[in-house]
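Dropping the structures in below, format is structure tokens.
Derivation of every value follows stated rules applied to the coordinates shown; laboratory data play no part. Only a predicted model underlies this, so the values are computations on that prediction, with no experimental measurement involved. Cβ atoms are built from the backbone, for glycine too; each structure is taken alone.
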Structure I
Amino acid sequence: MLKTAKNEERTARFKVSICFIDESGKVEFFSGECEGKIAYSMRGNNGMGYDPIFEYEGRTFAEMSEEEKNKISHSGKAIKKLLDRLSHF
């Protein structure tokens, strides 16, 4: 469906939320977001799901190492927030 879509029409966004409930029942949410675009073709061999078509700054997530992707991905950002919070226990 995107074969004829122009570059500016190919924007995409990954979002994720992680819920943490502590021992007292307090609920906290940690979210992450990553803006990108849908690539014109699948590229790369790493990752899973939409990684071969989700492009961030010229490369798909599947073209990045796990370490690179975790620094910028929606899930990496949310997990970092959760870990920062857990470090205060």
Structure II
Amino acid sequence: MSAYLVVALDIRDPEAIANYRSKALPLVAKAGGRLIALDDAPLELEEWQATNMLIIEFPDVHAVRALFASPEYAPLARQRQAAAGSRIIVLRGV
């Protein structure tokens, strides 16, 4: 069953985030993920503020967990955390 990684970012350092994405998206693809939404001006309807949001579809929750646990992603996670506040969840598809 597909899983969807939903990320809300409050970007403090746009250049660092651009660099992060250039390195992270190939790892996402390697894990079977596919970027399906990216918005730098999300429409807030009810109390969800973010300067940037994205959704990535993965084959399943295990693929997301494997990516986040991988030694290749660990330094990128630290880079993202230094450059932006993050709220990240995984939703199971229907």
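What the table shows:
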read-out: With helix-only ellipticity at 222 nm (-39500 (n - 2.57) for each DSSP H run of 4 or more, over all residues; to 500) derived as -12000, matching label from I, II; value: II
read-out: Source structure (of I, II) for distance in nm of label points 7 Å out along Cα→Cβ at positions 6 and 70, computed value 2.4; value: II
read-out: Identity of the structure behind 14.1 (criterion: mean count of other Cβ atoms within 10 Å over residues 22-29, calculated), options I, II; value: II
read-out: Parent structure of the calculated result 2.7, given that distance in nm of label points 7 Å out along Cα→Cβ at positions 14 and 78 is the read-out and I, II the choices; value: II
read-out: Answer label among I, II for the case where relative contact order in percent (Cα under 8 Å, 6 or more apart), calculated from the coordinates, equals 27; value: I
read-out: If volume of the Cα convex hull per residue in Å³ is computed and equals 109, the structure in I, II; value: I
